[in-house]
Each structure stands twice: as structure tokens, then as C-alpha cells.
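The following blocks contain the structures, represented as C-alpha cells.
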Structure I
Amino acid sequence: MAWTWRYEDPSGAEVVPLEPVPAQEPFPSQADAESWVGEYWRDLLAAGVAQVTLLEGDRVVYGPMGLSSPA
């Protein structure tokens, strides 16, 4: 089963980033998906993504997880 991130606004509605972000291919493992979001969360936030939810196929694994950094 493939792992992917769903991009969301603060209310949890799915969004398309406002500007290009690094392409996310379906990841072969949860660890690969988490490494990717750890590397690109700032780019996602700058593109208008407020939070993400991790999916394995159609199943929600966890989330939403906010992308804003602590003050």
C-alpha cells in the first residue's frame, strides 16, 4: 500500500498548494513519507498548506498535523 500526504487548510478542507511544491510520489513506507514532509514542510507552509494528514491508501494514519513552527 502506498503512503501519501493530504494537504489541508486550517479547517481541514483539502487544498491545492498556491505555488509549486516538490512533487510527492506515493511513498513505499511511512518512514519515507515522514522524512519527505520533514524536509519540505516549510515549502508547503509557504505555498498555503496549513496542515497535512498521512494516508495509507484511503486510510487515515494520523493527522491533521499543523505545519507552523512554534514561536
Structure II
Amino acid sequence: MADERHYLVPEHVLIRKEKAKELLAELGIKKASLPKISRLDPAVKPLKGDKGDVVKIIRDSITAGQSTYYRRIA
């Protein structure tokens, strides 16, 4: 299947476990406090992440240029 991306779907990136630990420490939060995203979400499925992995979502924003969000796979 070809890599089909919809222009309205923001970029989703799977964060490596080591990098996720660093990120959470930097932000001063626990993984459990991140909002959940389903592993069956169409934007997450191709990443082949496991439950508990962290996904970085990069959205285009009119006011901020780009904004970054983090979710944990449920």
C-alpha cells in the first residue's frame, strides 16, 4: 500500500523509548499524564507502535507556525 497522507492529518512520529524518557523528564511529567491515542487510530497504525509508546504530533498553526503535542498509545 502506498504512503497516502491526507493534507489535513498532522504529522505523527513515534518517539524512541530512550528519547521519550528524556522528554518526560524535561517536561517534568509522567507518561500516565499524557493524553491517550488509540493504536488503531488511522494516523498511528502505520507507525506500528506498542501500548505505552509516545507519539509526537506536529500540527501546522496559523498563529504559532507549528505546534507540538504528545500522546501515549493506548
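helix-only ellipticity at 222 nm (-39500 (n - 2.57) for each DSSP H run of 4 or more, over all residues; to 500) was computed and gave -8000; which structure, I, II, did it come from?
The read-out was computed on structure I.
Taking FRET efficiency 1/(1 + (r/R0)^6) of positions 8 and 48 (r between Cβ atoms, R0 = 25 Å, to 0.05) for each of I, II, which is largest? Before the final figure, lay out each step's value.
On the way: I: 1.00; II: 0.65.
That would be structure I.
A value of 5.6 was computed for mean projected area of the Cα convex hull in nm²; which of I, II is the source structure? Kindly include the intermediate steps, with their values, before the conclusion.
On the way: I: 4.6; II: 5.6.
Matching structure: II.
A short reminder: the numbers here are calculations on the coordinates, not readings from a lab. Please read all numbers here as calculations on a predicted model, not as lab measurements. Cβ atoms are built from the backbone, for glycine too; each structure is taken alone.
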